[in-house]
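**Student:** See the structures that follow.
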Structure I
Amino acid sequence: MLKDLFIRKTLAELEEQADSNHNALKRHLSALNLTLLGIGCVIGAGIFVLTGSAAALYAGPGVAISFVISAFGCLLAGLCYAEFASMIPVSGSAYTYGYATMGEFIAWIIGWDLILEYLFGAATVAVGWSGYVTSFLADFGIVLPASICQSPFIFDANGWSLTGSIINFPAIFIVALMSTLLVVGIKESAKFNNIIVLVKVTVILLFIGFGISHIDVANWTPFIPAQTADGQFGWWGVLTGSAVVFFAYVGFDAVSTTSQEAINPKRDVPIGILGSLLICTILYIGVSLVLTGMVNYKELNVPAPIALAINSAGESLMWLRPIIKIGAIAGLSSVVLVLLLGQSRVFFTMASDGLLWKSFAKTHSKFKTPHITTIVTGCFAAFFAGLFPIGLLGELVSIGTLLAFVIVSIGIIILRKSEPDAIRGFKTPWVPLVPILGAFVCLFIMSSLPFDTWLRLILWMLIGFVIYFSYGRKHSHARQRRRDRDQK
């Protein structure tokens, strides 16, 4: 029946699932751990790459304003995530929230969609990690053969072609290393992430602190360059820049996938989500101001703009160049870790609901981690990272993230109507204004994405529908519970 597609899980059922001894995960994560997980996932390639290209092509020094606008859009979605997390302490993120508000079919769509964000995101960042490591080793005279450090395929306007390389081994290595760490335990993974976050935040603060003395205020004039005939720069350029740097914030929602491993999820997960967003926004604004102050924005459309800024300062800051690369490598490592963590927890929750194969719902007898989903996720991420170029992978990540934000924003409005008296550890302010604005901003940014990206999303969803209707719908635990109640 059509209505069975939209069967919902009640809050009581979700609470029961969170407390289930059968699928219990270890609760080790504090509010600080969760905040650092969010920072670990958000601060990566965005701060080391996107800041320069967005300034050079769209916003000039006004890219700092672009980061503020983008952060506002993320905040709208983050407030909605925080309310859901305070009510539904179950791993699964937007998938679980969709199940509670719009029903199983919508939950499946968002769960399948999250794979684009987490699994392909991890593969994308792993390719970027490979590039930084190769460059870092080359600075010390260690040159790795291109045949084992690049994708064997390239995809551009002319279609597919071969690069002559065999495989991107460093990208596979970092995925395998992070997957192994996640299998060993969430506590160990969190400790590793805490150290990595400390390293990369320290590096960023060093750049800001030492770079301030090398700022040439003339580089900030005009702060918002006049709009050109082709529509670049001006206030429209600042808005376009906000759409570009929006993806520098992608990943804070991964905090919500660890709800079943948080010590006090109803309080700590909202803190982790909103706290990581606030800290990352401050760091992004600081870096963008110092970067555009040290180097004229027209020169920043390069793969490593921060390294360019350090070079422009002369010998006085050359000691910082290898440290910046270490920070980038550390930053990308933690992004891979948290994205793989998020994907494995979404798979685990979907399998616990019967929508995926039950082996995915098993936890390790000793480590109490969803080891099978972690290994499967790692294998797929390593496969894509080893064979495909970063551009193609990156396109798939963005649209999946935005769709998740839209569904979560709409879900808050529905939940306020369907469960008005439910206990909320955190309440999204100004409902329905905030969620409506959140959904609108995300849809607006989605509309600016290329048609090919939309086409890939549609094809990906068609594959998901085949799996759902051939397996998930028949094995759904929610549908089985309804059948059992009907027979009584």
Structure II
Amino acid sequence: MSSRPTSRPVFHTWMRRKSVRALRRSHAEHSKQHGGLKRVLGLWSLVAIGIGCTIGAGIFVMPGIVAATHAGPGILLSFMLAGVACAIAALCYAELAVIIPASGSAYSYTYATLGELAAWLIGWNLLLEYGLANSAVAAGWGGYLSQILSSFGLALPPHLMYATGQPIPGGGTGWINLPAVIAIVLPTLLLMVGIRESARFNNGLVAAKILVLILFVALCLPAVNMGHFKPFLPFGWQGVISGAGVLFFLFVGFDAVSTVAEECVDPQRDLPRAILIGLALIALLYVSVTFVLLGIVPPKELGTIQEPLAHGLDMTGHPVAAWVLSAVAVVGILGIVLVGSIGQTRILFVMSRDGLMPRFMGAIHARTGTPVGSTLLLGAVTAILAGTIPLDALADLVSIGTLAAFSAVSLAVIALRVQEPALERKFRAPGSPWLPIIGIAINLWLMSALSQAVWIRFGVWIVLGLVIYFVWGMRSASDVFDATREADPEEPPPLSK
């Protein structure tokens, strides 16, 4: 006789959680029936994914904008504050990644601890976060491409270099940011070929980007003018906090590491190591490069420069190095989009497996071992956003989604320690529950510094997500959830104590 419940109160439905055991089994059964993702990624490929998803927009595009409009030289403190919050979140991610080696990242962790509705909202926000982060990165790609083309005497029409309706210096408005669209399409096509090929391409790009950033620091450090750091806080401490909130999305890379858990050769050993090593290297590069950039280009000028690092090298008498850096940036930024697309498609894949997204989005191509359908769909949507929405309208919304996800992961660590204390934890976030609580407090503090417009956009996205969940998602997920419980009568009830 079936154990499937004939009815369930709505409250019980959206509060149900899928235990660690159920998540692991769901992955195994889906892989057996439909073909799973290929386990081909080792430690350094994972580290490169974390670095590759962050180094690019943060170093090549955003410091100038944030320094000019938010924090001035205090952007160094903004980076440090965002880095501390990310370090706390990284420790929490590392613990959960070992226990739940599933590709859903914060979505899967939330489903195992806080319930289905919370998991849906986190997954819904992660899809937005990765999509807009990719769009923001792609939107900033055009400045470097323009510089490369101009060195060969070529140039794209201005109307094809700016987002729809965006003012063009000198008059007129943009039609579409064509380079941004190209920056989405090319990585999407590569990702459809396979994860092994995509990882190899990313590894090469990461090495090239690290080398040119070291070159930038080495060549420009002697020209640093400490006078550029006065006044250090022209926008006050509020500017530092708001700057940290904007810059937070630049650290999303270690989240991308956890989204490929099902493609790791040894996830329990390599995931936590890759997350922590990658974040440490990212923070060091951000602070070093930003310090040198501020020392050679006055902060007020940075807001008007599309390619600040190349401009800095030109100013200090290194035009050849500037050309090389721009060339690496043009290709390297594609790596950020590539890794962001990996994270976004894997989260959509797992949500589909749980019934919270249409099932076709979880289909795996037999030859490539990748979710081709969801990759194409998300690539098309992201390309449209990148070509039509200005960069400055995207970054803040990415930050608030990232902060919400990090808060959920910190809370998930506390909840899972209470719900399933006997689970083997090969890595434990230190200082729990106080460290995760501090992380949540910092995240909420940074969120509070974001503008009212960002909160309104975020609220609209949340409301849309709630409507979709209660109208369709909750019923669709029930079939999968109940089938899982029927297959394992030892599964805990929806509301585990």
Structure III
Amino acid sequence: MPTLEMTRRGFGLALGAAAAAQTHTVPLAIGSRRELFVDHELIAALRGAELRLASPVDAGPAIEFDQPWEGAFCGYSTVIHDGGLFRLYYRGVPAAGQDGNQGEVTCYAESRDGRRFTRPDLGLFDVLGTKRNNVILANHAPLSHNFSPMLDTRPGVPASERFKALAGTHRSGLVAFVSGDGVRWRKLRDEPVLSPQQSISHLRNITPKTFALDSQNLAFWSGHEGKYVLYYRTWREIGGTRYRWVSRATSPDFVTWSELAEMEYGDAPPEHLYTNQTSPYFRAPHIYTGICARFLPGRRVLSEEQAAALRVDPGYYKDCSDAVLVTSRGGARYTRTFLDAFLRPGVGLENWVSRSNYPALNLVQTGPATMSFYVNRNYGQPTAYLRRYDLRLDGLIAVHAGYAGGELQTKPLTFEGSRLELNFSTSAAGGIRVEMQDQDGRPLPGLALSEAPEAIGDEVARVYRDVGALRGKPVRLRFVLKDADLYSFRFA
């Protein structure tokens, strides 16, 4: 019977043979950036190992939308981690109505730890007869419908424009705002910076109605691409069905935007993605992540009697939705490594109503080894609130191998830095070893698997070994795992 070590050697031979067939592959230049396994960009082969989607941990309510100007239809939330402060933005609207109606306002809350948010008494707008509220935008229909802010990380951005936002629907186009403190906002200009007419001038058989813009239309500065990137709501017809779609535009200055580019999803089946929530992952900003709201129109779970018992608005219980994970490395392409739900609706009929379970924009770090995202719950109900979920840092998707062992071999790559750093977790019996190979998959002298130290434990930044002598040279990494998970690596 073959031993585990013999099996590993067999894997190594198979991987080496696969590598030999790819000797002309141009090495990927990863520099010193952190790499996650959210797609197959760096993966040449998996043997006995698999990619495994994370299971977010319920961390409880973050804020209840129980103020008179908030209510059952709060939505399109954004959380921005700004130094020692977590800033929360969301739409407040107590009653259902037309998108962009005068009753909609934009609200603001704060937290020092990202766990529970409180409302500052801002006194900026008179809403329902009082200025004692946390409203930062009112009487700006339809712009409070989907006001979506960002922290501008572009080098040299003026302090007075450190925060930017886009807001608007098909009626208004997208209007740009700027702010120095994230609370007091002004329009960058009165005219919209993007309208349906200007975005589709080059496309045939597409009308302005294709551009609903009735979702959370968001932008960010991409250091990876060297420009502002916008992801916004459009429609796309496939096989006679119209799907809520995501399109993309870019800008050098946040004012002049390129024409539409519809996002593609590879071989993934078309689905309604109501919000896309795309943003640069804060520990690896060349990778964009999106925890999207997947909408299932007409997929009804509640009966009329059950909806009445929950006091769900009669127009908002005949659909359901959950959250899925998409990623991108720039350009007009998303990767859906998993079609499975990233977050299921969960126990309780209140979670199975229309437009509930919509994730907020942005992942944020809330602990030394923890990051969080937030989800709007109980939509259309008097109990509407925002809930927090926790993940391990870099822990969206892991390379996993069980007790029998498995391994991953990377494509050829070059790196900068001198030390290989791992984010990993093992059982007490498990471990990870890393073999350094040449471009053709042959073990390098002194760095073969038999000479590789075993990493045991659970750490987000374990310095595994010094490999500075290989800096700039084409290499492959062979990760051999037993009862272990690998989340990311980098050369520091």
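**Student:** Quick one: distance in nm of label points 7 Å out along Cα→Cβ at positions 71 and 311 came out at 3.0 when computed from one of I, II, III, so which one is it? Don't jump to the answer; show the numbers that get you there.
**Tutor:** Numbers: I: 3.0; II: 1.9; III: 1.3.
Going through each structure in turn, the value belongs to I.
**Student:** May I pose another question? Can you say which of I, II, III returns 21.2, 57 when Rg and Dmax of the Cα atoms in Å, for residues 63-270 alone is computed? Could the numbers behind the result be given before it?
**Tutor:** Numbers: I: 21.2, 57; II: 20.2, 57; III: 17.5, 53.
Label of the originating structure: I.
The numbers here are math on the coordinates, done by the rules we state, and not lab data. Note that the structure is predicted; figures quoted are calculated from it, not measured. Cβ atoms are built from the backbone, for glycine too; each structure is taken alone.
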